[in-house]
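**Student:** Below are structures written as structure tokens.
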Structure P
């Protein structure tokens, strides 16, 4: 091996060693992300069980706020477990993280509903989401570094690409489990209690993950550092004082983590919410299309990871960002036209206009402050696009038909919603759930695969890139902190922010501007900060 000053360990692991390292690390990562994503996959049921408000839009936002809380605590988990990983070792640190995640996830499946214990239910949910966020903050860095430090330099992108694909695998597994449970059980049983089963399954996955990971030995790079007395005394402090590391952390946060994560969450979570919500697609049909596309799209993460071994890490990331800016909106337009062409055509041919005083609609209020704001909330809940104009008189125009709202008791929510739905139905709107034809489903899947390819281009090379950017003695902390700040805040808050933007504007595509803006900024930072050329070994000329 070389000295600690380069941080390299010349080691050619056997093929069986590599298979075990990749299998154990990847499966653990799949299970850990399954635990984290099952909350988002079951967002609708979670909202009804733990955040009941009588307002479907508000319930959705509260669920995504809880989703964001877990992501918000990921950086703290990165600091805590990054410190332990750099001080005590990679292996045992991510054994702790996967255990914490499994126990917290199973706990969600055991909480009584809010109808039984009141506000205590959402409080417990949020506490468990905090524990999940802490665990996830330590998991990704540990698994990515562990595989990186076992990989020969010329294949590091390929081998770590499996870790990147495993994140998608967790989302796919969550959909498979949910769809399997729904197929085997009646809808009544599923909604009554069986939705808890995917959470409780976490205990089984935890046992499998621990069994596999206990077979692993410590990373050879960490073993070498420990043998030479080069383990960092305070990895957190040193991450910000090591020469050049502040710039590397800035690039990793804004040029890598923020950009890649909003592409991935838009491709999966935003698309799933868009299809089931605004486009009113049947829930199972939407989940099957999304799940199948994600499963196929996992290949892109490995492919682009391997490609980065030959052409460098920067090119796929920059290409992916640039193409995302071009195709993001057209991809969602095509998905909308394919998912529910009647609704899209009706929105185009029979537009809805609202005018009136006090039209400051707040998606976070169960009851709005004015009749106009209540009307906007009803339209949002129905998934109807509208255009708002200022006026002193409340007015609703559907196509060319102007509706008189003054004579109706609009303070009564149920009556108001029923009348509004009746007016829209008479104008040609349909609020039935739709199942797209096979060709339309293929078009949706094709657009999702385009987005997954862009996600693979920007995400596939990243585990190898981040490991190469930072010195071994502080690698766990230095890569985990910016990664989880970027993914936790820019990505974790994406469903909440984009849902709020859609609800506030009445435009189902409005939330995409958040993704577009973050990706544009990440593209500028990566063009400036990432070095091109072939991949560099650990510690050598890192940007």
Structure Q
């Protein structure tokens, strides 16, 4: 099939051209120039320096507003700006204290793009709530955000920091640090799980935080988990409010809007849920094999054609009534119905040392944290599809991985277990971790073998855990919804919960933990809501 230009150009290429054209127009409208200073060690030009040049060259083709000057680490400007590592990129150094240690590749290209636009606009684009918090900072804040090009959660946290540095440049400086380029610095801060944010060398955020929570953590210089708005934010009226931006929530949003229902999606973490950190998704309809993040991007792009999405917003409270009032960290929603698609969280081992060493060698995401362990010894705990898939991902990344499973055979699909055998990945059968030990980072684990009844100590640099999930039912408990014996939200087969007007879909209601299943449940729930709003079943029962 020929494209619109008559030259057989694929639709994908045409979409890419349209996207680039839109970016050029965006940069042309920016009021400020974006000067970049790149410092490299020319005597030992490394792959990160080369990659940084390539990325900047691509961006400079979009706009003449972006300029680049390159200097050697021996130059006097390097001493003036206290630059010591290669490559280091200073962004608009005359106006802001923002620098990048490493190369803005992979997922971090998104951070770099947003940083360029924010710097060019001269505006932080913080919410009013976040701006009020940042403006209360009256002493210097030296931020370090550790990131990885493979981490889909990192851009959210890095951009939070960029916005803060632009909003209050007289007090806030920022270093975005690529753990692959700066492994020694990452080890110095025990930043073995990304993203991690430090301010004045104090850990203020482990994982991606909503913007307001990051701002509050930065102001208080300690990690915060909740942000309560000081005043009512903008009110939004909807027919359906979907809590959760994973496959179930995104699909439900599409189907609800296409049914004529005004719909919104709120998601406090990265869109896509667990799929965003899944290395490879096998046999999702239409794809024999596809990267989890790639699949998420396709889903989100599709959903955005229909439904409004509010990322980085945590739900603080739901007041049941007519309408249902949902308060998030940024605004208030007045809605006729609520669909809980909150998914599930990684199940912890609940052994001594696990929580203390989380982010310091203990990880639940091989995609995010695996690159830091290249050439090192780690263990992967679990025997299902997720554990075996992530072990293979680590193995092909160059990590020396050993599987630990409490049973004598895997629960994973046969084609995955064959790959474990074919790649000669060691497996400790009938074994479980009893303790994770180490001071600043993981050093060893205590392993108990059920077959031999022996306890041994195994040196290791990291512990990756994939032993299943626990449903995210905090909001359901707040609303006093009925739960199943296994702790999932109880529903009637059509995704109706024990409270009229409140629905659920996806992993939070149990069943098969498959992306296609969650998507199907989201579609079903949306159609049930449409039918119920036309003929409310709770009125018919009276």
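Quick note: the coordinates plus some simple rules give every number you see, no bench work behind them. All figures in this text were calculated on a predicted structure; none of them were measured in a lab. Cβ atoms are built from the backbone, for glycine too; each structure is taken alone.
**Student:** So mean count of other Cβ atoms within 10 Å over residues 61-68, computed for just one structure, reads 22.9; which one of P, Q is that?
**Tutor:** Label of the originating structure: P.
**Student:** Can you say which of P, Q returns 84, 48, 44 when Cα extents along the principal axes in Å is computed?
**Tutor:** P
**Student:** Ranked by relative contact order in percent (Cα under 8 Å, 6 or more apart), which of P, Q sits at the highest value?
**Tutor:** If we compare relative contact order in percent (Cα under 8 Å, 6 or more apart) over P, Q, the biggest value is for P.
**Student:** For helix-only ellipticity at 222 nm (-39500 (n - 2.57) for each DSSP H run of 4 or more, over all residues; to 500), the calculated result is -9000, so let me know which of P, Q that is.
**Tutor:** Traced to structure Q.
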